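Throughout, read-outs are computed from the coordinates displayed, never taken from laboratory work. All figures in this text were calculated on a predicted structure; none of them were measured in a lab. Cβ atoms are built from the backbone, for glycine too; each structure is taken alone.
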Structure 1
Amino acid sequence: MPSVNDSLTQLSSKRLDAVMYDFTSLSWTAKRQPNVLEVLPERVVTAKVNVALPKGSALTPAIQAAIQSIIDSPKYAEALDRWGFQSLGIETAAMAVPLQ
């Protein structure tokens, strides 16, 4: 199976018509090569990243507070803006409800 870099090379050489990969990586690549690559604005799926800790961990509130402090920082919005990911920002470091 080819790597995404191989696929992007094939796309730029017109051997492929499209490449499907994660939105963040393709957007970053397109920003660096605006005349070569266009990323569609709609995403097929969205994914959230989680932090896994042992059930009942004493670290849970501290980690949740640390992540929320990053989200609340003006630097977070600046970083999203810098990379063109404004629509991907999260607003709350929410606790996931464990599946039973």
Structure 2
Amino acid sequence: MSSDYTVQLLRAAEDDLNEIVTLLCQDNMEAAERFLSKTELGLRELSNHPRKGFVPNEHRLAAGNFRYTIIEGCLILYTMEEEIVLVQRVLPHARKYKQIL
């Protein structure tokens, strides 16, 4: 029997998400709302299945116990501590995430 994890966005992840939504709002408010709604749904799913994410190939990230999943075209980089999923970053695929981290 598995229990749900609590999902917490760290400040950097919140900033990433706000930046993405702000950019989407400039072009299409409805698209931004859909993106945010689907992202929230994906994060709730992550609380139910936190190990569904993949272990990165990059040694530095794997050594830090990072996992990742893709939600709405964004790379969600997270770690798990006890029963908490800590979302570290929310990065669009186009970004060179190795440079950011």
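What the table shows:
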read-out	value
Distance in nm of label points 7 Å out along Cα→Cβ at positions 56 and 72 - highest-scoring structure of 1, 2	1
Structures 1, 2, by volume of the Cα convex hull per residue in Å³, for residues 16-63 alone: label with the highest value	1
Given 15.2 for mean count of other Cβ atoms within 10 Å over residues 32-39, calculated: source structure among 1, 2	2
Structure responsible for 0.97, with Rg/Rh (Cα atoms, Kirkwood Rh) calculated and labels 1, 2 on offer	2
Structure with the greatest value (metric relative contact order in percent (Cα under 8 Å, 6 or more apart), set 1, 2)	2
